[in-house]
1. Work out the source of -15000 here, i.e. which of 1, 2 gives that when helix-only ellipticity at 222 nm (-39500 (n - 2.57) for each DSSP H run of 4 or more, over all residues; to 500) is computed.
2. Taking distance in nm of label points 7 Å out along Cα→Cβ at positions 151 and 199 for each of 1, 2, which is largest?
3. Suppose semi-axes √(5λ) of the Cα gyration tensor in Å, for residues 87-294 alone works out to 42, 31, 19; of 1, 2, which structure was it derived from?
4. Who wins on relative contact order in percent (Cα under 8 Å, 6 or more apart) among 1, 2, i.e. which is largest?
5. Comparing 1, 2, where is volume of the Cα convex hull per residue in Å³ highest?
6. Given a value of 4.4 for distance in nm of label points 7 Å out along Cα→Cβ at positions 127 and 383, calculated from one of 1, 2, which structure does it belong to?
7. Matching task: 0.35 is the computed value of FRET efficiency 1/(1 + (r/R0)^6) of positions 119 and 335 (r between Cβ atoms, R0 = 25 Å, to 0.05). Pick the structure from 1, 2.
8. Of structures 1, 2, which gives 4.8 when distance in nm of label points 7 Å out along Cα→Cβ at positions 39 and 255 is computed from the coordinates?
Structure 1
Amino acid sequence: MMINSDILISAEQDQRKLHAERFAVFSEQLSSEGVDVEALVAELMALEIEVPSWALGTGGTRFGRFPIGGEPGDLFQKIEDVSLLKTLTASVGSISLHIPWDIPKDSAAIVQLLKEYDLRIDSVNSNTFQDYGDPDVSYKFGSLCHTDAGVRRKAVDHNIEVIRYGEALHARILTVWLSDGSDFPGQHNFRRAYSRTLDSLALLYEQMPSQWNMLVEYKPYEPHFYSMVIPDWGTSLALSQSLGNNAKVLVDLGHHLPNTNIEQIVSRLMLFGRLGGFHFNGSMYGDDDLTTGSIKPYQLFLIFHELNDGMKDNSVPAASPAWMIDASHNIKDPLEDLIQSCLNIRTAYAKALLVDRAMLHGAQEANDVVMAEEIMQKAFQCDVRPLVREAMVRKGGSVDPIVAYRKFEVRKNLIKNRGARSVATGL
């Protein structure tokens, strides 16, 4: 359904008046502490988040899937849904595609529609964790690491195909996540599996346009539970360094063992100039793919602090990582869940921007543990909702996207237009 800035302004008059009053108080308080509020708003407005095409429908688990109705049946409808998220949150700027779930059959038409909605496709993701096409070639025992050269060739060719689709859509990133691994001791020769993977990735790297980046993703377990070929950030880093300057590491927040210090990983990868991007989500136990910031908001804040600190440190290599969401919506309305993730990401970023980095650095150098912690807690405990809402409103978004989504009965209208049994492609 069509919702634009003018419609939002008309529908939210009372909410916007109340927000303006609250923001004035908030701004005055921060200004009295020497904070440049306008600079904070500008930085929040500049943050753009990429939405994955596969997360616009219900995900489900291996036990079942419960479609919500009105899901986008093709890539054109997915772009429409992302445009709606962009209008409401003023946070979304691009779409991430997963091939073959979303093969663009008419690239020219897709490019035109993206232009009309002021969107773009930044990243394309390959899929060698499922069998499709040739029934005689299977990824059951691996893809880029497979012992059979023919299977490796199929996986390489698929990734090259993904690159070609991406070129037609003006993308700039190839994301590679491999399910390759083993379930039993002795099943893999670890060194050979790594070497075959590196050789295969090198073939892809040669086929990428010179301005593209390859993001190498890691995961400690699942679908295999004894070993994964790329189980950790160190392996991704080693592969990236072997491939070239345009190969970087992708950090999925759910791809870590319990209690892993993800913010330290982020800091190190920035120091090495190899932080390529994120898959934002939330997790309690593993790769839960829940709403970003729903389980560990303090961890998300700490990650953004390291990002902000690294990006503003002249001694750290320049980094502009890709901000992507990667979630699976099992029981929520997918669009509402994505709205929540966008808001939580901006909230964490806003709090990170409030950290007094000069004062923190002084406390760190003086080994003043209590003061360093107090500085972090002060920023984290600040209610930054007025700041986040101001950034959205100034970019033409809603002052409260979830309320607007429900007020305009978006899901009801999507079901009316697409049907109650429409199911999105992908997860």
Structure 2
Amino acid sequence: MFEKVTQVFKIRDLRNKILFILFIFAIFRIMSNIPIPGIIQNKEVAQAFFNQFTTFGVLNVFTGGALDKFSIVMLGLGPYITSTVILQLLTMIFPQLEKIYREEGEAGRQKFTQYGRILTVPLAALNAYGMLALFQRQRVIGQLSALLTFNSVITITAGAVFLMWLGELISEKGIGEGTSLLIFAGIIADFPTNILQIINLVKTQKLPIYSYLLFFVMAFIILIGVIIINDARRNIPVSYAKRVRGSKMYGGVSTYLPLNINPAGVMPIIFALSILTFPAMIANFLVGFPGKIGSIAQSVGKFFQNGWVYGILEFFLVFLFTFFYTLVTFDPDNVSENLQKSGGFIPGIRPGDSTAKFLSHVLNRILPIGALFLAIIALTPTIIGNVTKILAFKFLVGGTSLLILVNVILETVRQIKSQLEMREYETF
């Protein structure tokens, strides 16, 4: 391992890419600590608010604390991710958009990405205005004038677009996927805060030593489980027929088509958290209204604040969204058609509809495992927090943060290894 690390820094190109990523991380961290001009924050109310609403706590972790600091990049990469997800869902409704995304190759993907960039701007502006209105209503921040609100929305929108640009710069000139790496940086940035929380917990609550031991043992077991499930695949054998073109023969090789046990990644958890928070946010916004609207909003707010109700709903939503998101991103008919065009086939299965049905059958058998895994992982921070009474280092015991950390680290390591191996071949 140390040999590989030293080899990475000896190669000028790889060293420059890693230093470039660290430079972008530094810019991101500086921007996360620049507050929006004119906004006065009530720190005690803000802390209670972020502890009460789980989704805002998760968003705060993803932005490296930029949200509760009300910095110019308080939205993080949320609007860009949301716009990409919306466009992917729209491919199911609009055939022309699906054609651009799936059939037009690199040019189509670039056009699709450009649509995502354009949609990011209105989404960021709408999100910024909604958050500022909610924070004012909850007295998290002071009342803003119309001019200050307008300036704040423009500033927050510009910060979100700038982060989107930084992520694309990393993807273009660095190693790995820029958006994921910036979210990774935001999660890791919370590490010193968690250490301080542990120190304060030891001083104030004086928990028994076995609580800490149990916490870190469970964290280690969950981490190993996430790595195993993340890398678990169902390999489907694929053979390619021999083809003669001129004096050369092509094909005649056997390979496999890997189907991930967890093909949806972390998106089902993000969808579930967004949907669970939306009714509570609306209810919280309407709770001050007179008459039936206010009383209904108050009842809805209390319903979603119940820990058991929230946990059960989150479990089932994550489970269902795993199936839904996989249907959007993986099309057995499209895979079967591409295999047939390239002369590939699954041994013992006819090309065409039979191959598509076989892929659907295999996918439906492995998806429940991935969906159950995601649903359990989504709840583990809450379960372990209640068992051990330790609320710090939540990203070590499950949830979206741990999945993102594992995915980003494994993918980055794979890309570095592939680049090292490519250079080894070039020296021959």
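1. Here the read-out was taken from 1.
2. 2
3. Working: 1: 26, 22, 17; 2: 42, 31, 19.
Label of the originating structure: 2.
4. Going through 1, 2 one by one, relative contact order in percent (Cα under 8 Å, 6 or more apart) is largest in 1.
5. Values: 1: 148; 2: 189.
When volume of the Cα convex hull per residue in Å³ is calculated for 1, 2, structure 2 comes out on top.
6. 1
7. Working: 1: 0.95; 2: 0.35.
Only structure 2 yields this read-out.
8. 2
Taken together, the values in this text are just the output of simple stated rules run on the coordinates, not laboratory data. Values in this document were obtained by computation on a predicted structure and should not be read as measured data. Cβ atoms are built from the backbone, for glycine too; each structure is taken alone.
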